[in-house]
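Got some structures for you, see below.
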Structure I
Amino acid sequence: MQFDAFLKQVCPPLDLDWRKYRRRSARHRLLERIAELGLTGFEEYRDRLQEDVAEASGLAERMAVTVSRFFRDKSVWDNLQQRVLPQLLAAGSGHRYLRAWCVGCACGEEPYSLALLWQGRLQARHSRQRLCVLASDVDAVVLQRAREAVYKGSSLRELPADLRAKWFSARDNFWRLSPTVSRQVYFCRHNFMTEPPPATFDLIMARYLPFTYYRGARRLQSARRLWRALRPGGALMIGAKESLGAQERQFFVPWPGAAGVFRRRYPGGTSDSSAS
C-alpha cells in the first residue's frame, strides 16, 4: 500500500486532513513506528489503527512536522512577552509558579523559547515567581532529541542575537542550549487525545497541531481539552497562520492586542478573566 492511499483511508474517519501529511518526514516517522511495532507495512498498520484506539488517537501527533524554530512567528512571541505574560504574572502574583504546557513539543524549540524568554527578558522583573514548563509529545524519539537540546543553525535564525550569544555554545556546526535554560523544561510522553491533561496551567502553547491538522469533532474535542487544562483567565497560544473557528470560540476569546493568543472563556459566555 502506498503512503497516499494509506492517508486517504485512515485520516477521514479520525477527523484528520490527510493533505496536511503528504510530507517525506511524516512517511519516515510512520515507517519507524511500523518497524517498532513489528509490522510489515502501511496495510498492516492501517489494520492496527482500526483495532487500537490509543494508537489511532496519537496518529496526528506522530505524523506532525517535527522541525520548528526558536521564536517561530516572532510577532506572536512579542505579543506574549509584552501583553500576555505580564498579565498572567500579575494575576498569579500570590503563586510561586507560572505553569506552562507545550502540546506536541516535537524537538523542543517551542518550550525552550519560552524558557529563554523568561530567563533573558522576564525573570529579573519577577524574581519572586518561577517558570515551570511541561512539554509533551507522543513520539519518544523526538522527545529524546528535545532533551539533548542540540540544534542546527537553521533552528536559531529567528533567535535574538543576545540570547544566542549568552545561552548557546557552538560545536561542530551545531548549537547546544545551556543547561541553565534547558533544565527549566520537563519533557514527558503524553497522548493529547486519550490521556487527561497532566495539570492545570496558566499558559498552553498548542501551535501547529490541533488547529492545523484536526477537523470536525476531533478539532472541537481538542479545544475542549485545552479549555479544561487552563485555569480561569489562562492563555492559549497558537500559530500565526492558524485561526479558531466559531466552534472553538465557545471556549476562547482573542486576547486584546495580542494576535495569536486567546483567553479562556466560559462556553457560550464571556471571557472568564475576572475569575483569575
Structure II
Amino acid sequence: MKKNRAGAQAKTRALVLKKAGAGSPDFSTLIKYFDVLKDNSEPSFQVLDFLPIPIEIFAADGTMVYTNQSSLDMLNCKDRNLLIGKYNCLKDKVCMDDLGYREEFERAFSHEKVIMRDFPAPIQDLVDRGVLKEKPFEKATMDLYTFPVWKDNKLIFVVSVAVVKSLYLGRSDVAMAKEYIDTNWQKKYDAEAVARHVNIGVTLLYKLFKEHTGMTPGDYHKRVIVEHIKEKLADENLTIKEAFAVCNEDSRGWFSKVFKKTTGMSPLAYRDSLK
C-alpha cells in the first residue's frame, strides 16, 4: 500500500514538472498534486496544515487548488470542496474591483511578490454566494503576502499567506464600535463619537457592548491603549517613559495604574518579564 502511494505521489509530481516544462499546469493537475501530498502525509507538506496561519494556493489562472486547515477554520468552512477548484480570485469582482485590489492581484500573478496591507476579508460575499451558511465573524482585516512560484520561467502557482490583524465577532454594531475604537485609540475616548459612528444611542451602545464583550466601550479603549504600550515596551530602544509617550500617556500618571490593573504587573515588571 505504501509503495503504491509513493508511486502515485512520484507520478503526480512528475506530471506537474512535465507540464511545467511545456507551460503552467492546469488547476485540476495541481489539485491532484496537493491531494497526493496530503494523502501520503508528506512531512514537509503537513506543516502547512498545522500552521495557525491561513494559507491558500492558486493555479496560474487564479483557481484555488489548496487551502490549509487554519483557513478553513477561520471561515468555519466544513467542506474544502466548496472552494477548491471552484473559487477563482482573478475572477472575483469583489476583491478585484469592489475592494480595489485588481492591480495587486495581477502583479502577484505575473512576476512579483506583493504585500496587500489591511486587506478586508470579503466574508459577506462568501455568504451571498452560498459558500458559507452564515458569517463566522463580522469583519476581519489582514495583511496578505502573495508570492509566485516559478519553474523554467513558467508560473506554477501562487501562494497567499494571511496574517490576521483584527477579527471582529458578534453583533455588527458592537463590531463596528470596536473597530472604531481600534482605529482611533490615540484620541481621547468620546462615547458620543463612537455611538454616532455606530448610529445608535450612547446608552444602548454601552448596554450592548458590555453584554457582548463583558466590558464597557471605555474600558475596551483603555485595554487597546495598554496593548499598544506593551508593544512599545518590547522595544528596548525606548525607555518606559518614551513607550508611554508614544501612546500619548504618562508613565507616572494615572494610566500606569490602569496598566498594572490590566496586566497584573507594573510597566517595569512587564518589561523585565519579556527578558
Structure III
Amino acid sequence: MPFLELRGGRVEFLEQGSGEPVILLHSSGSTSAQWRSLIESLRERYRVLAPDFYGCGATGRWLGESFTLADEAGIVSALLRKAGGRAHLVGHSYGGTVALHFARRYSHAVRSLTLIEPVAFHVLREDDAFNAAAFGEILAVAERLRRAFRDGDLQGGMARFVDYWSGPGAWARIPVEKRPALAACLEKVLLEFQATFEEPTRLQDFWALFMPTLLLQGSASPLPARHIATQLSRVLPDVRMEVVEGAGHMLPLTHGERVNALIAAHLERARESMPLEDAA
C-alpha cells in the first residue's frame, strides 16, 4: 500500500483510478478495506483514495497526548495535498464525522459530501428533549466499553461495540481467529468516542456547508445514528437524504449494491452542477 509520513508516523491508504479525487473514510473498528466494492465501481471515472485511520489497518497507533477530530482530519488534508485541488468526501459512521469536521473547516476544498450515518454525537449534547434519550443511550454504550477496557476485557468490550452497531449475535458470527485483531482496536474506538463527544461544534454550525450533500441512513439503525441524520437533514442547505429500508448502521457492507449506486449517482449530480471552470 502507498503511505504518507504524517506526525512522525506512517499512514497507509489505498489508491486506484484517475480523474477527480474521491476520498473514502471508514468507520470505527474498520479499515480502508471496507470500501473495496465502492472503489471497484468508481475507479473508472475517479481517482479514489481510502486511508486507514490512526490505529487501524496498516496505519500506526496515535501517539499524541490528546486526540480530537482535527487530528484525524489531518489525514484528509495530507491526502488532498497529494491529490491536488479539491475532492469529493465519502464517510461512514466515524469517517462521516471526520468528513463533516473537515468540510466545516475547509469547505473550499470539498466538491461534495456523502455522509453515511455520521456519528457526530456532539450534536446530541444540545439541550433538546428530542436528543436526550439518544445521547443517554450512546453515553451508556461508551461507558460499558470503558469499563471493559479498564478491566482488560478487550474482546468483551469489542463484542459489545460490534453487537450494538451490527445487531445482537454479530460478534459471535465473526471467526474466532479474527477476534483478537478487532479487540486490539478497542483503545482507538474509545479515543474516537471521546473525540466525538467533546467536539465543540454545534448543529447550527453546519448550515454553512453549501456543497451538494448526500445523507444516507438505514431504517433499522440505532436511535443515536437516526437522530443525528435527522438533525443534519434539517440544517444542511443542499442535502438529499435517502433511507435504505431494512438496513442497519453497517449499510455500506450489508446493502453495498444499493449504497454504492446512490453514491455514484450523487457524485455524477455533483459533477453536473459544478461551474465549467471547476469541472474542467
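Using semi-axes √(5λ) of the Cα gyration tensor in Å, for residues 150-205 alone as the calculated read-out, with 41, 13, 8 as its value, let me know the right label among I, II, III. Going label by label, the one that fits is II. Supply the structure label, taken from I, II, III, corresponding to P(r) over Cα pairs in 10 Å bins from 0, in percent with the calculated value 7, 31, 39, 20, 3, 0. The value was obtained from structure III.
Read the figures in this text as sums done on the coordinates, not as results from a lab. What you see is a predicted model; the values in this text were computed from it and never measured.
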